[in-house]
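*Asks:* In the part that follows, the structures are each spelled out as structure tokens.
The numbers here are math on the coordinates, done by the rules we state, and not lab data. Fair warning: this is a prediction, and the values are worked out from it, not measured in the lab. Cβ atoms are built from the backbone, for glycine too; each structure is taken alone.
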Structure P
Amino acid sequence: MSAAADSDLKVSALLPWLALRAIPGVGLVLFHRLLQAFGAPAAVFEASEGELRSVRGVSPALARAIRSFREWDRVERQILSLKARGVEVLTRADPRFPPQLREIPYPPAYLFVRGRLEATDLQAVAMVGTRAASYYGLKAARRLARDLAARGVAIVSGLARGIDTAAHQGALEAGGCTWAVLGCGLDVIYPPENRELYRQIEERGALVSEFPLGTPPEARNFPIRNRIISGLSRAVVVVEAGEKSGALITVRYALDQGREVMAVPGPLDAPTSVGPHRLIQEGAKLVREVEDILVELPQPLGSAAESAASAQFEGRPVVAAKPGHLPTDDPVLPFLGAEPLQLAELVELCRLPVSEVLSRLTLLELQGLVRELPGKCFILDQ
């Protein structure tokens, strides 16, 4: 087969994946339900309007929009533009899609990747923490990441200021592999001072996002990307985190995904020690040195596991992994019902900061419990 013919086949295979996700109203949860019902995006476009409407959450208008979709040329141009800019698209049907990421509730439909995300049997550990890190926290993250990378463990983090940056730098110093999961498009370097680090990660590891090119680093994107950070990893290590740190959202995902959670203790009087110390009190393993992490890692994925993962897409519907626990005690959930509630009203009822309410709504939406409507309104999705 010629290179041109092979390229055409790859574009054709990607088309239904990106096209379905591009239809207004098809969010991550609904995409997942459609995949469960029909097995593959191409089959969704071939389904009748009645079959589409049988899927929970598909309205008559959305069923008609799927049936009448004709913008294939636009999606094809998008794919060719991604390729020209060095961005690869890995769908869940691709055998190179990380098998550990398939295990999580509501895995991404596809990943945009710069660099190499092919060593899917490589042990990976997420290292997360506050952006406002102390010298102690930066030193601890850098040293632990360096020691893990020197032993062949990939370091996963979010390229944010503070602990994330130190973790990526430590892995690179050891000549190891590191993966950065972004809360924006791969063509948006955020924070801007990490431009050189971005380049080094692309050369020695991988930059990963599920957001299209051009997506800005909006606040609501980061809780969504955090589930990928923990999903790519076998364990999550928290180094410095305040009481309401975004790193603790990653911990919630890790617990739902069945990942190990560990924490590095800090000075007793430091605000950034509150998160790790609370986690340790609740059962997270205390980390003092790299051996504390290594001893908890499961065995690498074997070929049998990889074969089972890729076999999900050989004509069979996808079966969703279930969360380890549903947030029945979530402070936002009791205020939601069948009637739409605006974000501002929800914030007032919960008496929580807007940022925390949005983070919790994102978690609930990813678990299929809450649905967002136009105008920043939310309802229970039952």
Structure Q
Amino acid sequence: MSEYQYHEWQAVDRVLTPEEQEAVDDLSSHIEVSSSRAMVTYHWSDFRHDPKQVLLKYFDAYFYLANWGSLRLMFRFPNGLLDDADLEPYCIDEYITFETIGKYQVLDLDFSPEDSGEGMEAEAGLSHFIRLRADLLEGDYRLLYLAWLKAMTMYGELDADEEYEDDVSDSPAYDREPPVPPGLKKLSPSLQNFVQVFEIDPFLVQAAAETSPDLKKTLSVNYRMLIRRLPREECDEFLAHLAVGDPGVGLALRKRLGAFLPQKHSQPARRRTIQQLIQRSKELEEAEKKRQVEAARQKHIAEMKALAAREVQVWQQVETLLDTGRKIASVYDEATALLEKLEQLSEFQNTRDSFQARLQQLAQKYASRPSLIDRWKRSGWV
């Protein structure tokens, strides 16, 4: 398997200056740089700098993909826009971290398998996920919950049917889920991309979504009235930051004003263990398989009933093709395909003997066409 590594950074809150673009361009001879984006691809060697430090210095988002299974997604935020206490329940050492570094906060989702395993076939770029940064700033934590599901599966296969002993309660199987955010039943396109690219079991997502309330529409807020409640000193501070173009000042202001709004505290749902979620996902997967089998059966019945209504015409169509059509492979293939449908109908109607007798008549009629007869021999008809 050939090596493939893809790094991409994007600036969201501002564009890079010409000097910054030049500095980023010097990081690698393979890098492509614009005022808002940098991308580098390797088929050998590696990026010789810390991607997180590049993110901290120049950009707001980073995505990494390697074809042996490694995936990484990082977002940089101005300090103070996200609450550590809100994100901490979703964090898992080595996989999901949230830290303050200088004047920034960094969310790091880093999923690297212990062994290379099978190569990845997914193709993705940062544009698939960039919307998720804004969602987090707006209090939408579905990305964090989905990342938690992914991280729990990185511990290896947990047997949903296995009974774990009480003295091994530190097993990952007993880890309880963090707060379940609303909206898991209906994922945005960006979240759907995250589930697909990061290879999260869709039935596990479906199991998790069963206790997820629907997203509520954002109510319009009269910010003018709320601003009047701010002390003059705070208003001046926000205006000063706005005047110099500080990124995130609008979000910081809305967050501050939100403290004046009535706070609704929903009753927390019962927290499930990852073992329980996996067990439920297996049940959902089995139910879906049964549904697909039944749907296929009903479709076959409908097709056979429709074919039975025109059985005589189809037999005639076979002979017309062979009598008037050219003696070429495509005509023989079309006639044989029709006969395969008629064979299925005979099995459905329990008239196999009648089909075989009719087929033998055709085989005698066209015995001088070896290419056609060879096809029927391969089908076991003659």
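*Asks:* So if we calculate relative contact order in percent (Cα under 8 Å, 6 or more apart) for every structure here (P, Q), which label has the highest result?
*Replies:* For this comparison of relative contact order in percent (Cα under 8 Å, 6 or more apart), the top structure is P.
*Asks:* Quick check for you: by Rg/Rh (Cα atoms, Kirkwood Rh), which of P, Q is greatest? Could you put the intermediate results ahead of the total?
*Replies:* Values: P: 0.96; Q: 1.17.
By Rg/Rh (Cα atoms, Kirkwood Rh), the leading structure of P, Q is Q.
*Asks:* Here is a follow-up. In terms of distance in nm of label points 7 Å out along Cα→Cβ at positions 77 and 357, which of structures P, Q is highest?
*Replies:* Working: P: 4.0; Q: 7.8.
When distance in nm of label points 7 Å out along Cα→Cβ at positions 77 and 357 is computed for each of P, Q, structure Q gives the biggest number.
*Asks:* With distance in nm of label points 7 Å out along Cα→Cβ at positions 13 and 349 as the yardstick, tell me which of P, Q scores highest. Walk me through the intermediate numbers first.
*Replies:* Numbers: P: 4.6; Q: 7.4.
Checked P, Q; max of distance in nm of label points 7 Å out along Cα→Cβ at positions 13 and 349 sits with Q.
*Asks:* Just checking, which of P, Q has the largest value of percent of Cα pairs over 21 Å apart, for residues 37-100 alone?
*Replies:* P
*Asks:* Shifting gears a bit: A value of 0.95 was computed for FRET efficiency 1/(1 + (r/R0)^6) of positions 53 and 341 (r between Cβ atoms, R0 = 41 Å, to 0.05); which of P, Q is the source structure?
*Replies:* Checking each candidate, the match is P.
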